[in-house]
Each structure stands twice: as structure tokens, then as C-alpha cells.
Structure P
Amino acid sequence: MNHLRMALEETGLKKGWVGVDLDGTLAYYNSGDGVAQIGPPIEKMVAFVKHMLDEGIEVRIMTARVGSENEAANEAQREMITKWTESILGQALAVTCKKDPGMIVLYDDRAIQVISNMGEIVEA
């Protein structure tokens, strides 16, 4: 939670939103699973997202599943993900594949953090 607190302090606002990746971050995913279904929830991350929501922080699902050139496929994925979040988190979350200046921080299993304005990779 320290990383979120630091990001909120750095931006100086609670108006922005937090991006959370779906596959491999919020839901279990195996590379051969495809996108016809969403895996079971990862409870530790579900608890974290619920905590953010309880704190009044806007959370959006950030996923490549809605980034195809096929809008019908994107909408089908968006609907499936929205229903999944409503079922697992108790509320439907917005689903996107795009960052914008309002994004405070992104939680993603594939990301590597770089220190802002320094170009230095944060080593785990």
C-alpha cells in the first residue's frame, strides 16, 4: 500500500484513477487460456482493489483485451469483464486499454517501474 500512498502524495490528488491489469494481476491467467473466459480471482489483489474502492479511489481495469481493431470483440470483452468485476468486487469497473494524464498508478504483472523524469529502472 506504500506505493499507492506515495503515488497519491506525488500527484497531490485523489481525483485521478488507478489502473489494474486483469490477466495475471487481478485474475489468474495461463498463456494458453485465450480470452474466451476470465480466470478465478487472485484474492490478495481483489482485497487490495476493494480497499482502494472503500477509500473512494476510482479503479479502472486496464487490459489489452479491449484494444483490438475489432470493436465488436472489444465490446464483448468489455461486457464480460464488467460482469466479472461486478460479481467479484461488488461493482462494475470501467474497462480501458488507454492511459491518460489522470492515471495515478498502474498495477500490472508485466510492468517494470522506471523512476519518473530520471530514466532509472527500479530494481526489485
Structure Q
Amino acid sequence: MSDSPALAIARAHVDAWSMLAADVHITATSTFAAMQATDLTGPDAYMQGLVAFADPIVPGSVRELGAVGDEHNALILLDLELAGGPFGAGVHAPCARLYQTDTEGKIRIEQIVFYVAGS
């Protein structure tokens, strides 16, 4: 089936990596001392940072808490659980992810703020 639900999910996942502008800029920060601030530019650096961050996320634990957006800006509030990394195992790390897209519909800017209780 060329339009099956599983195929649609797989295509969306693959398409997501092509949604980065050539000059994409990402920053990530937290008051949590074990997490160093991130400031990366370009798709290759973005993907390296994404892989490093995504590795300790407990699969299936990411859930959307809220979202708002317009033609070129979006804010998504997420909660996720980590299995390790700088936050520690079993820790929830809610985050706000702010996006700006360009005229071609690609992510140009992403800013992330993490909250870790008790840090």
C-alpha cells in the first residue's frame, strides 16, 4: 500500500531531516549545571547535536504539553523522560522548543530551554 499509515509515518520521519535550512541555528540551555549550553549552526552540526541528545531519551516517553504557532513561528512544550545522560536516569526534562521557519518552510532557528526539577 503506497499510502499506508506506517509508510506515512516513515516518510514524515525521513522528510523531517530535509526540513533544516542550510543556515539552521540551534541553541539549547538549562540552569541544570551538568548540561552545557549548546550553540550550533548548520545541518551537520544540528544532526550531531540531535543524536547526542536523543540517545538517552526513553522511547515513547515524549509527550506534547501544549503548542502554539503561526505562519513562521511555533512554540512546543514537551515532557520527556531520560534513561541517562547529564540529567540522570528516570528524570523528566520538560522543555520549551521555539522554532522559526524560512520562506521555504524549513527550520531556520530552534531555541530550546530545559527544566530539570531540583537542579
Structure R
Amino acid sequence: MSRTLDGYPVSWGASVASVNGITGPASYTQLTPGTPPAVATGGQTIYPRDFGMKYFDYVVAGVSDSGAYRVECIPGEQSGIGPKGACASYTLRWVVVATGAQAAGALDLDAEVVRCLAIGPK
């Protein structure tokens, strides 16, 4: 579940930006890095439509509201249909702040919320 914050998306010059509170998954799947040109698998996938956007240029997140998890944002495959370099998805990797280790597989993170800033083309 996610919810775009009030007042977003908003235009920034030739780009659009949006902030969304992303709820963690009920059963987390650990992220496995891809070997280029393959992208990472697992993690939590987010989509531009969750932010009221068509594509992502860049997504950044911080620490969950509880302070227990840091969220890293990894670009998905380029859309191939939108602007050059735009992504049709991003993958979130949830990391335990206290240890620096990725959250365990099957861990219930649906009580956790992290705010993500997404920037994309108009």
C-alpha cells in the first residue's frame, strides 16, 4: 500500500516530482543483484503510477518512520517506450539500520513506512 502525499506530484522545470509513503511488504523477498545487463530480482517493486507519474528518472528513500530500516532504491529495466533512460519500475531493498544487513526473507514489513522521492519526465 502506498499513498502520495498531499500536493504531489508537482512540476520542477522539465520534470515532475512526487513524494509517497511506501508501506513495506507483508512477506519480504531478499534482493539478489543482477549481472549486467540483467537487473536485480526480489526486493519490493514500486511503479510510477504509485506516485501519479508515467516513468521514473530517479527514486530516493531514507529511513522508515520507525527508524529500524533504511531503504535503498535500485533502478529497474528501462521502459523502452518512454523517454530515453526512464524506468518503468524501481526495486526497494530494506536494510536493518542496527546491523547493515538486508531484511530477512519472509519478514513482515507491512507495519513499516518509508517516504520516497521520485523524479520523472513530464
Ranking P, Q, R by distance in nm of label points 7 Å out along Cα→Cβ at positions 39 and 87, the structure that comes out highest: Q
For helix-only ellipticity at 222 nm (-39500 (n - 2.57) for each DSSP H run of 4 or more, over all residues; to 500) computed as 0, the structure of P, Q, R it came from: R
Winner on relative contact order in percent (Cα under 8 Å, 6 or more apart) once structures P, Q, R are ranked, highest first: R
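Taking Rg and Dmax of the Cα atoms in Å from the coordinates of each of P, Q, R, which one would give 15.2, 49? Numbers along the way, then the final one.
Numbers: P: 14.7, 41; Q: 15.2, 49; R: 14.1, 41.
Label of the source structure: Q.
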Structure responsible for 4.1, with distance in nm of label points 7 Å out along Cα→Cβ at positions 31 and 103 calculated and labels P, Q, R on offer: Q
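Throughout, read-outs are computed from the coordinates displayed, never taken from laboratory work. All of these numbers come straight from a predicted model, not from anything done at the bench. Cβ atoms are built from the backbone, for glycine too; each structure is taken alone.
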